[in-house]
1. Using Kirkwood radius over Cα pairs in Å, for residues 258-385 alone for the comparison, can you identify which of 1, 2 gives the largest number?
2. Can you say which of 1, 2 returns 2.6 when distance in nm of label points 7 Å out along Cα→Cβ at positions 18 and 50 is computed?
3. Which structure, out of 1, 2, was relative contact order in percent (Cα under 8 Å, 6 or more apart) calculated from, if the result is 16?
4. If helix-only ellipticity at 222 nm (-39500 (n - 2.57) for each DSSP H run of 4 or more, over all residues; to 500) comes out at -13000 when worked out from the coordinates, which of 1, 2 was used?
Structure 1
Amino acid sequence: VVNFANFTYANCRLIMDGIINSTSNIGITNYLRDKDGISRHAPLFVKYQDDFYPYLGFKAAYEYLKKKENLDTNKFFINKNNELILGKRKIQLNQDGQILLNWYGPERTFEYIPFYEVIKSINNIKEGKKPIKPADYFKDKTVFVGVTANSMFDIKSIPLSRIYPGVEIQATAFNNLVDGNTIRKVSSNTDFIICIILSLITGILVIKLRSVITSSLMVIVIATLYIALASILFNRNFIWIGIFNQIIVITLTFIFMYIIKYLMKSRDFEYTYKLATTDGLTSLYNHRYFQENLENAIRKAQKNNSSFSLVFVDIDFFKKFNDTYGHQAGDMVLKLVAQILKSSVKSSDFVARYGGEEMVAILYNTNTDKAYNIASRLCKTIDSKKFKLSDGVEVGVTISLGIATYPKHGAVPMELIEFADQGLYRAKRDGRNQVGKLEDEPQINPDEPKPEHA
């Protein structure tokens, strides 16, 4: 409903009362534009001095239906669904009491007859001449008379045409009401539910389908099918469901779910990678991964002409902990020694469990002297601590260590491991709780029995 009091209409006010008092056949013609300057809606009534007066298109449609369908009321009802009851028709209104027009086409969709042809035809009939239009041409037709010249004031813009005469809007509103094909726009709640459904379908497809190309194509198919469905509903049933917001939701869901999927895959990869490379008890890297990193360290050192050192660590008398306090106590000792070893080297260095009670560290860019100092500090740190076991018992722990430096003590993994292992055995032989002496002593004969680790 348009409230006349909200507008100036200075010239109109001068004659309004006179028009109202002179006839009951009144139809308002001035349609208002939307905020963007486009005419999309048609109000049905205007309020003037507490009374309601119909717009021309609605007035003509009502009078037409009143005769054709024997409507016998001058009152109009709007139900709880905001629908105007017009005979058997239910005309959906928006919150402002307007209908959403269903356009039949651009300018000149309706038949245009220049008024001079009408006048000329009347004069020709009077003079006995052939008229331009037959005398019965307008019989059983509804005719709207108005200006159509672009230079006149009553020219609007509609979604289908930049120039559209106001009289043709009246004709459009009339036909919409008579045919009962005004546009029915679904509620915002319905649009929201559609967005949720499309988002769920898109999300499930992205999660289920492994191929990016396949899931992308499926999402495009979903969007295309939805647009096709929206077009069918609009063209056949005059139901307007949203498209823009729904396509945005599909796109954002697709992007968001792929981010989630990527993060999930990354987490799974990290978990699998950890299982494949980490010792479950000590949380150090495992033996296989140590071998890989040792080979990589050699290649990198060859390329950069640098050195690195290996430090082998063996817990002294480890079997005693298992036999005396149980295997859980032995496991606890392994964990604590592993923690101290890891904290005693740089974060960029590599620490692994070599096997059993043996551990190994790769100290990058570290020569023999530095490696020896680090190993000695580690040995003293372990010796100075009391290890508290799970049952509250405190025990002392010592370690023996062996060192090898690339390329000084070996050029391949086997040579480096063997040299460090020999140093470890020297430490055991010389009384344990120390770093085994290096190349200043003769190497152990490979055929000589090695002392048993303990």
Structure 2
Amino acid sequence: MSADQANTAVSLATLIALSKRAREANDATELRFILVNETQQLVPYRHAAFYSAARGIECISSLTNFDQQAPFVQWLDNWFNSLPRQQKASCFSVDLRQLKHDTQWQEWLPPFLTVFTIESREQASGSTLLIARDRPLTADDITLLEEWIDCWRFVYRDKNALSGNDKLSFWRKYLLNRKHKLIAVGLAVAVCCLPVRLSVLAPAEIIPLSPSIIRAPMDGIIDKLLVQPNQHVKAGDELVAFDQVQLLSRLESARQALETSRAEYGQQAQNALFDRESKARLAVLKSQIEEKEINVQFLDALRQRSVITAGQNGLVLIDDVSEWIGRPVVTGEKIFKLADENKVQVEAWIAPADLIAFSSGAPVTVFLSADPTQSVDATLTYLSHEAELQPDGIFAYRMRATLDSRQQEPVRIGQKGTARIDGERSLLIYWILRRPWAALRGWLGL
């Protein structure tokens, strides 16, 4: 076997070994490392670098890590960017000694460079391999390297696609083109000008519509509640009984005082036939009798009102009956609600930062926590003009909405969820920047 044949056999064996090494690589990063460092087994060189249009210099021989701002890396990156973008040749050589205006390369590189195009700049990554030598590559060297790069390219595309880098590189490359930049900006402006409906989210609850409020008709102590929570009652059913011991005592005393006054009036009426003084007292006694009759009637009316009855059919809405037994109340104090479970509405609390312009009859969609897959349609009927204090101590705007008459799924009083209140239409850019801009103005005071 001649020396040339021996060298060819060694080169082919090395090429096969490198191809196997490339196929066994774990990812695209390891493949780039193999390309710039282990290619020396085929052809010796001083430096090699891997460049892509999307990310610039990605790998340099003999360096595992490098600073992208280093002078050598910056010079390489600028040199690659200065190459003709429409370069069609898969391989071309450069003699740096011809760069009369730039001698900085002498600090890092030998004069003879060979550039192998792995992916053209019109493709996704625009990848390029640079080999720097003290002597130009021979035709046989270039043929051998091109064969090796073809094998490497096939594996690299597969690894790069698996990692998703190829798609990212495509978009980076796509956006680097000036024409594509203008198209992207135009599309962004068009998207920002799309009309969208403003909407806000608020915690919501299903509450009764026009419930009957059961209040204390007088000052007193509640003796017992004659109903239970969620009990259905009919009009006329007894609901609450007050303690009547003190009231009955006052009524009995008032009746006795009335009888005493009547007896005294009768006695004075008999004496008035013979005694002028007794006749003069009759008018006073009569007025006292009338006053005591009114007092008896008032106390008797209170006795009758000491038992509260239902004025309508409905559902008793109260939490704990035992909390009210023996509790003193004043006139007008709320005890519980009596509601028609078929007449309900939505109540929501809108945070001050979320308050936008709502038109009367704005659509409201409620997503109940018990069944988030279904929505309840409603119509805005009331929105408070001032923020009110919620039960949890936070100020918010009260909103109420009536349910759609076409609503088929029954809803239960007390169910909670989230309400989406739709406002007026506006631009998408306003919808995106409204909250951040409001926060920025509040922070900067502009």
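No value in this document is a laboratory result; all are computed from the given coordinates. Everything numeric here is computed off the predicted structure, so don't read it as measured data. Cβ atoms are built from the backbone, for glycine too; each structure is taken alone.
1. 2
2. This value belongs to structure 1.
3. Corresponding structure: 2.
4. Numbers: 1: -15500; 2: -13000.
Computed on structure 2.
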